[in-house]
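Below: a set of structures, written as C-alpha cells.
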Structure P
Amino acid sequence: MQKSISILGSTGSIGRQTLEVVKKLDIRVLALAAGHASPRLEEQARAVRPALVAVYDEAGARDMAGRLRDLPVKVVSGEEGLCQAASLEEADCVVTAVVGTVGLMPTLTAIDAGKRIALANKETLVCAGALVMKRARERGAEIIPVDSEHSAIFQCLAGSGGKALQKIILTASGGPFRGRTREELSRVTKEEALKHPSWRMGPKITVDSATMMNKGLELVEAMHLFSQPAEDIDILVHPQSIIHSMVAFEDNSVLAQLSPPDMRLPIQYALTYPERAVSLTPELNLAEIGTLTFEKPEEDVFGCLKLAKKAAREGGVACAVLNAANEAAVELFLMGKISFLEIEEYVSGALETIRNISAPALVDILSADAAAREYVRARAL
C-alpha cells in the first residue's frame, strides 16, 4: 500500500473520491493540483495540509497563495507547477485525475521520477500512448489504471502475464441516450446529456459517455495499456454497469470483474495493489439485481465510437486529433454553442482535415493537438 501521494485534479470527481479513499486508508496527501483556484481546493488544502498546492491558472495560483498564507504550504502555478506536484521526491504515488491532454506532461514527469501512477487521465494514453508506455518501461515506472474498465481488465489479467489472451471485452453502460434514434439525438439538451444512468462523474466524461466517445477513447487506452490491437478489443453495452470488463483467453474461457458502479473501488485498488483492503464500496447483491444484459453498440447512431475505432486503426497522430477535437467540441456543447450531434461532426472534420503522421514524436503529437483545437475553434466562429 502507498504511504504518501500527490493528487492531480483533486477538485474533480475522481480527485474528490480519491480523497475519500485516502482518508479511509490513512494515506498522506503531499500535493494537490487543480486547474483553477476554488473554495473547494482551499477546503481540501486545509483538510489534508499538503506540502504543495499547484494551480494551473497563474492568477488563480496567486489568489490561492493569499488564501492559504496562514498554512505552511507552497503554491505553484502553470504546467511547471503540475509537474512539480507530479515529481515530489517524498510521494510514492501520483494520481493523475486531471481532464484532457493537460495531463500529458505531468504524467511524463511522474514517469521520469519513477513513480507509481494511478492513471485516471485517459487522454494521456489516447494522444501519446506508445510514447508514454515506452517511457514507463524504460524508467521502471508503474502505471495502474483507475478507469473502472481498465482496472477490471488489469485485475482479470493478474497472474496470467497476458499470455494466452484472445481478446478484451470492454463494457459500456450505453449512456443516457441508449436506444435513441439519430433524429432524437438531434434534439437532446445539455441537461439530458449530463444525466448518466449509472456513474457519478465530471461533465466532460459524462458527455463523452452520452456520445459513446468515452468508450472509443477507452478502446485506445486499452490498446496501449495491454498491448492489444484494436481488432482484439470488443465493446458490449451492459446497461446495469455491474460487469466492468472481461478478458477472453484462447481456451475460450472468459474472466470478468464485477462490483457496484463506484469509482472508489478502482481508485483504492490502484493505491493498494497488489494488496486489497476493505473498501467504501457497498457489497454486490446479484440476487437483488437479478438480471445482467448485453447488446451490441449502435455505431450508426453513435458515430463518435466509429470515429474512435477508425482513428485507433490508423494510428499516428489520428488519436491525438480525435481527442483534442472532441475535448474542444464538448466544451462548446457544454457552453451551448453547438448541438449534441455537432460534436461528432466537428471531430470528423478535424480527422479529415489534419494530416496524419506515422510514428510521431512528442512535438508532432502536441502540434496535432493544437491544430485540432484550432480547427474546432475556427469552425465554431
Structure Q
Amino acid sequence: HAMALLLLLLPAAATILLWGYVPLVRGAAMAFFDYRIFGPSAWVFLDNFANLLWDSDWWRALLTSARYSFLVIAMTFLPPVLLAILLQEVPRGKILFRVIFYLPASITGLVVILLWKTFYEPSEAGLVNRIVMQIPAAGWMLLALAALFLAVHLARRLLNHHLWKPALFVVAAGLLLAAAPLGPLREIWSSASPENRVLFYKTVPIFRMLLATLPEPVRWLDDSRTALFSCVLPMLWAGMGPGCLIYLAALKGIPDDLYEAADIDGASFTDKILFVILPTLRPLLVINFVGVFIASWQAEANILAMTAGAARTEVAGLHIFYKAFIFLRLGPATAAAWMLACLLIGFTLYQLRILSRVEFRANREEK
C-alpha cells in the first residue's frame, strides 16, 4: 500500500523537482558567476551581491516595490472582505450581484490592462478623467470628511474594548484615505486666479471655489504622483470578485449562535464585523495577506504593460527583468532575485508562525 502511494506521488514529485528545484539550484549557482550566454563564465563569488548593495537603482526599485505593496494591500486586501459582508446582508438578488462582481475576473489579464489604458486616456475623452473632472471641490471635501468620520467611528468602537493597537491602525488608515482627495483639491486651488484666492473667505467666491472642478485632464500613467496608484486600480477591479467569493464561503461557516449572542449583548452591525466576523476569519485573512504581500513584491507584468517602469514605477521585479533579459546581466539579476526572495521568505515564515498560533488557540478552545 505504501509503495503504491509512492508510485502515485512520483510523477508529481518529479515534475516539481524538474521544473521547480532544478532551476532554483542552477539559479543559485549563477549568482556567483559573471554568467555569459556565449563563452566561459567567470567565477566572481560575492561580487554580484556586493555590487548590488551599492546599486542606487536597485534600492530605488525596492523602495518603489514597498510603495506598490502598500497600495496593493490597502486597496485590494480588505475591500473583498467588506464586499462579501455586504453581499451577505443583501435580502434579494445575491446571485446577480455575485455574477456582476465576478465578471471582470473572467477577462484575460492583458485585456484588463489594455482596457484600463484606454480608461486612463490623458484627455477629456478618457473615462476616468471624464468622471474625475465632474467632481467639484466640495465633493472631494466630503470624501475626505467621510473617511475621517468612518475611521473615528471604528476607532471608538475598538477603544471601548481597550484595543489600542487596532484603533491606532484604523486612525492611521483613515488619515491616509482622507489625504487622498487633497491632491485634486490642491490642483483646483492652484488653478484659481489670485483674485479668487484673496477673496476666498468672502461669500460669492467661496461658493465658486466649492463648485470648481479640475482645470485640465490628469495624465494618470505619465505623472509620478498618480502612475503607481493607476497600476493598482485594475487589480482591484479584476480581483474583487474572486476574493469576495472566497470570503462569502467562509462567512457561511460562522455559527449562527455567535450572531445571536451578539444580538443579545446589543451589538451593532459594526460590532459584529469587528468582534465576530473578523476574528473568526483571522486564519483565512492571514493566508490571503501572505499571498497578496508576496504577489505585490513579485509584480512586474502589469507595470510593464501599463508604464514600462516610467514615471517612477520601476519595481524590483521589473528591475530584475530588465537586468536579465534586456541588458543580459544574468549574474547580477540572479543575485537581485535571491535577495528579494530572502526578504519574502523571511516575511512568509513570520506570518505562518502567527497562523500556527491562531490554529493552536482554535484547537485548544474546541477541546
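From P, Q, which structure was distance in nm of label points 7 Å out along Cα→Cβ at positions 249 and 353 = 3.1 calculated on? Source structure: Q. Which one of P, Q has P(r) over Cα pairs in 5 Å bins from 0, in percent, for residues 81-216 alone, as calculated from the coordinates, equal to 2, 9, 11, 11, 13, 16, 16, 11, 7, 4, 1? For P(r) over Cα pairs in 5 Å bins from 0, in percent, for residues 81-216 alone, the value 2, 9, 11, 11, 13, 16, 16, 11, 7, 4, 1 is produced by structure Q.
Could you tell me which structure in P, Q was used to calculate relative contact order in percent (Cα under 8 Å, 6 or more apart) as 28? Please list the in-between numbers first.
Numbers: P: 15; Q: 28.
Computing relative contact order in percent (Cα under 8 Å, 6 or more apart) on every structure in P, Q gives 28 only for Q.
If helix-only ellipticity at 222 nm (-39500 (n - 2.57) for each DSSP H run of 4 or more, over all residues; to 500) comes out at -22000 when worked out from the coordinates, which of P, Q was used? Value -22000 for helix-only ellipticity at 222 nm (-39500 (n - 2.57) for each DSSP H run of 4 or more, over all residues; to 500) corresponds to Q out of P, Q. Can you tell which of P, Q yields 42 when percent of Cα pairs over 35 Å apart is derived from it? Matching structure: Q. Of the structures labelled P, Q, one was used to calculate distance in nm of label points 7 Å out along Cα→Cβ at positions 1 and 41, giving 4.7. Name it. Answer by label: Q.
Since every read-out is calculated from the coordinates, none of them should be taken as a lab result. It should be emphasised that the depicted structure is a prediction, and the values quoted were computed from it without experimental measurement. Cβ atoms are built from the backbone, for glycine too; each structure is taken alone.
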